[in-house]
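Okay, got some structures for you below.
Taken together, the values in this text are just the output of simple stated rules run on the coordinates, not laboratory data. Keep in mind that what you see is a predicted model, and the values were worked out from it rather than measured. Cβ atoms are built from the backbone, for glycine too; each structure is taken alone.
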Structure P
Amino acid sequence: MAVSDLTRIRSNIQGLNILGTLRDVNNDVATHQLRLGTGKKINSAGDDPAGLSISTKLDARNRILQAVFDNIGQAKNLLSVAEGGLLSINDILVSMGEKVVTAANDTLGTEERQAISRQLVNLVAEIEDIAQDTEFNGVSLLNSSTTFNFQTAERSGTQYTTQAFTPTDLGMTNLIALTGDDAIDSTTSTQYLDEIDNAISTVSSALTNLGSLINRFTIKEGNVSVAQINTEAAFSRIRNADLAKEQLDLTKMQILQQTSTAMLAQANLNSQSILSLFG
């Protein structure tokens, strides 16, 4: 800062020093007001070039992790749809086993056994409908082999392949051929029960695989969530303003702004003291 000399009035050095300080204070006031207005500590590259570069990369990473988190959630939704269909098929198969065992008992007459056969025909048709109608986003999940690649990481994914669970694919040959006029008895019930047991085994195995994959995705979801939150926190510390601190700094700068303005006015008056030499 230049040394002022009140006897040299053509250049008001004291006033210029205070004016320079006032300009700096005004810039600081504007900076703090902008941060309070936007909530950002870095509003332009000039504010903090290195901080802007680091925070930009953190923001990109954060958004990628958010996309991965959403992908995992959608994958779990798809698997849950398939699981719901399989659970329904499993319940139907268990109910069919009960019906067959009931029909095998000789306490029932022909009409009662035919009534059970009609129920079984309808249940077989319902399994077919569930296998055909269970889909996600237009893709069938239980009536064909389709491989899904779930993007559960930034550069890698997890595959899941569906399989068919129609009565034909479950090997229910005799049950498919069953009609409402057939009467199941203790002699013929065994072949139906074998088919039902095999179908239940197939569906149970698929449910086990689905459940394991859903659990795996739940673990992935938790890990990605923690990473995303921590990345967001790191970004926020660099890029976003601490409003309480900014308000304190603004108050300080506003006081300095007022005192600098007052001192600039005083500096302009100080040069007039030289007039006393000409009295």
Structure Q
Amino acid sequence: MWIDTHCHFDVEDFDGDRPEVAARSFQAGVEAIVIPGYLAQRWGHLLEVCQTISQPRLLAAPGLHPCYIRQHQPEHLEQLDALLRRHVCVAIGEIGLDTYVPELKEPDLYRKQQDFFCGQLQLARQHDKPVILHVRKAHADIFRLLKEQGFQNGGIVHAFSGGVEEARHYYRLGFKLGIGGSLTYAQAKRLHAVVAAMPLEALVIETDAPDMIPQSRRNSDSGKTRNSPEFLPLVAAALAEAKQVSLETLCGVLRKNSEEVLRLV
């Protein structure tokens, strides 16, 4: 059975058929789905979705996403603190830094990103939680802030997009690398190099649904490109092929990795 370590199963894309998608995902072997948050206004809905479906298990990871930094307010950190005290959550996420989007590099906004990232690292330390990281073109600053904060709880680097040396550094810091549908694309040469260089023990899989759809499920003619947690086995198959291991072996290692980093056991 597989664990989808990153899926936005609470978003509107699934409002019309969420129970059906959940049933198909469970039948495909997905036993648990981690749902990261991104806006304080949506945390209530995230928790509600987690409570309405029992198979697969839906696991909440509320957080304040760096790409929505304009909407975050200081009181949202206080609200996150209160939420973590009242509800069972497996991690804080997705949090991090993003300079890939040009406007997010504007000095005041980037400073605000760093402030909210540090604030959430502090909450993760207080509540003894791992974190789910969103990092695009900001790895050096992430490493610097993790060190400054003395953060040792580890977590997952979602949709890892760095190079081999960065991957190794995250692994040394107690993080797993989230591998998704991008691995099914031949042009993702940097990711393929990372997967080849890193041990299986450093990896977990994810769908990032409704985004990052595997190549074989992309249908540009019809315009249907919604990714789904039911497609997680396609990511697993691509990883098994890349690492030249059986799906059975891969399943056991990835399950252990996910349970370890998210403290599911």
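One table, with the values for the structure above:
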| read-out | value |
| --- | --- |
| Answer label among P, Q for the case where mean count of other Cβ atoms within 10 Å over residues 21-28, calculated from the coordinates, equals 15.2 | P |
| helix-only ellipticity at 222 nm (-39500 (n - 2.57) for each DSSP H run of 4 or more, over all residues; to 500) derived as -13000 - corresponding label from P, Q | Q |
| Given 1.75 for Cα Rg over 2.2 N^0.38 Å, for residues 45-180 alone, calculated: source structure among P, Q | P |
| Origin of the value 0.80, where FRET efficiency 1/(1 + (r/R0)^6) of positions 109 and 229 (r between Cβ atoms, R0 = 41 Å, to 0.05) was derived from one of P, Q | Q |
| Among P, Q, which structure scores highest (criterion: percent of Cα pairs over 31 Å apart) | P |
| Distance in nm of label points 7 Å out along Cα→Cβ at positions 29 and 93 from the coordinates reads 2.1; which among P, Q | Q |
| Origin of the derived value 14.5 (mean count of other Cβ atoms within 10 Å over residues 173-180; candidates P, Q) | P |
| For 19, 39, 22, 14, 5, 0 (P(r) over Cα pairs in 10 Å bins from 0, in percent, for residues 77-148 alone, calculated) the corresponding structure among P, Q | P |
| Structures P, Q, by relative contact order in percent (Cα under 8 Å, 6 or more apart): label with the highest value | P |
